[in-house]
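Below you'll find the structures, each written out as structure tokens.
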Structure P
Amino acid sequence: MTPGTREVLAHLASVFAAPYRVLGASAGSFGDDGAVVRAYEAARTFGELALAARETLGEVREPFAPVAVVLERAVGEDPSGRLALYALAVVVGPRLLVSLRDARAVVDADAVDLLDHASDLVVGQIVAIRDLAGSRHDDEDARLARVARSLAEDLDAAGCADSLGVGR
């Protein structure tokens with residue numbers, strides 16, 4: 001594995017670790033049963049990705065702070081858990097997909113399968129969260145949308161406007 005590929009995979013491993021740890025630690029406290037289940041599933045999925053990256057790298061990475069902070073803030077803002085899931089699907093997920101796409105251009109050929117697998121799993125989580133979000137509409141949705149915009153601005157301010165970076 002080239003040093004460039006190692007650097008990119010290490011960065012992505014830290015990104016995967018953020019939702020794995022934040023959602024995994026928080027899911028049980030969520031007040032919405034659907035959000036509890038979906039958050040555990042999302043945490044499991046990101047844990048799978050973090051493990052795959054760890055096995056490839058042979059090391060554990062700390063969670064990428066900008067993503068962890070945004071998800072922790074979402075957890076604190078909404079005890080139902082729906083905002084944390086929304087933040088994952090709408091604020092973090094698209095940026096991660098751009099990062100995975102960008103990574104494909106700079107990693108060794110043998111790492112592309114991991115990136116493709118990660119992309120598939122991230123899209124699957126976005127779709128599952130969308131399906132859960134469509135099951136409820138109320139006045140709280142408008143407030144959560146405002147908070148979510150603020151979370152997106154937090155990532156923008158952290159230098160993650162379009163992507164979560166590759167090898168930052």
Structure Q
Amino acid sequence: MSQTVYTLDHAVAYAGQIADVYIGQDITSFPASEVIPAGRMCEVVAGKARLVQGTGQDSTTLGGVSCYNAMAIPGGYQIGDMVPLLRNGRIWVDFVGTGATELEDAKYSHSSTVATDRGKFTDAASAAGAGVEVSAVVGKFRDRPAGPGGSPAIACVELRLPAT
């Protein structure tokens with residue numbers, strides 16, 4: 001069947017897409033213990049990756065951000081799939097917030113009770129209240145897509161996660 005529609009407004013990037021490659025980049029993999037969409041912060045618990053969640057405080061077992069894989073099944077990595085996690089480098093992430101700006105502090109949501117935004121990055125203030133937990137700073141926002149094809153739901157983050 002021939003292509004009948006072609007858009008000029010292509011996406012700037014996809015959540016989980018590596019933004020650039022450099023020598024200091026660090027990617028590691030763990031099996032998923034739940035369904036994990038690309039572009040979300042994950043933690044490693046009992047040797048398995050899951051979307052970060054916690055009660056009031058930051059995770060001490062951050063694994064990194066789940067990377068996009070064009071060959072993966074739509075809907076995210078399934079339970080048991082090996083999830084590549086970027087620990088150091090630049091990556092496009094799921095974003096929820098008011099509008100990240102260049103070099104603004106990047107934090108992630110890790111609600112203990114509300115699963116909707118778990119692992120999504122935000123520019124909101126750090127918080128420890130149940131249901132609205134937001135981490136301390138884990139990186140810097142580096143870019144936001146703008147103009148045709150840009151998505152307000154993703155942002156580029158530069159990560160420098162410590163060894164755990």
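Just so you know, all these numbers are worked out from the coordinates, no wet-lab data involved. All figures in this text were calculated on a predicted structure; none of them were measured in a lab. Cβ atoms are built from the backbone, for glycine too; each structure is taken alone.
Work out the source of 13.0 here, i.e. which of P, Q gives that when mean count of other Cβ atoms within 10 Å over residues 23-30 is computed.
Q
So relative contact order in percent (Cα under 8 Å, 6 or more apart), computed for just one structure, reads 26; which one of P, Q is that? Derived from Q, not from the others.
A value of 0.75 was derived for FRET efficiency 1/(1 + (r/R0)^6) of positions 7 and 119 (r between Cβ atoms, R0 = 35 Å, to 0.05); which structure in P, Q was it taken from? If you can, show how the numbers build up before the last one.
Numbers: P: 0.95; Q: 0.75.
The structure behind it is Q.
When mean projected area of the Cα convex hull in nm² is calculated for each of P, Q, the greatest value falls to Q.
Between structures P, Q, where is distance in nm of label points 7 Å out along Cα→Cβ at positions 47 and 71 highest?
Details: P: 1.2; Q: 2.5.
Across P, Q, distance in nm of label points 7 Å out along Cα→Cβ at positions 47 and 71 peaks for Q.
Quick check on the output: -23500 is helix-only ellipticity at 222 nm (-39500 (n - 2.57) for each DSSP H run of 4 or more, over all residues; to 500), derived from one of P, Q. Which one produced it? Going through each structure in turn, the value belongs to P.
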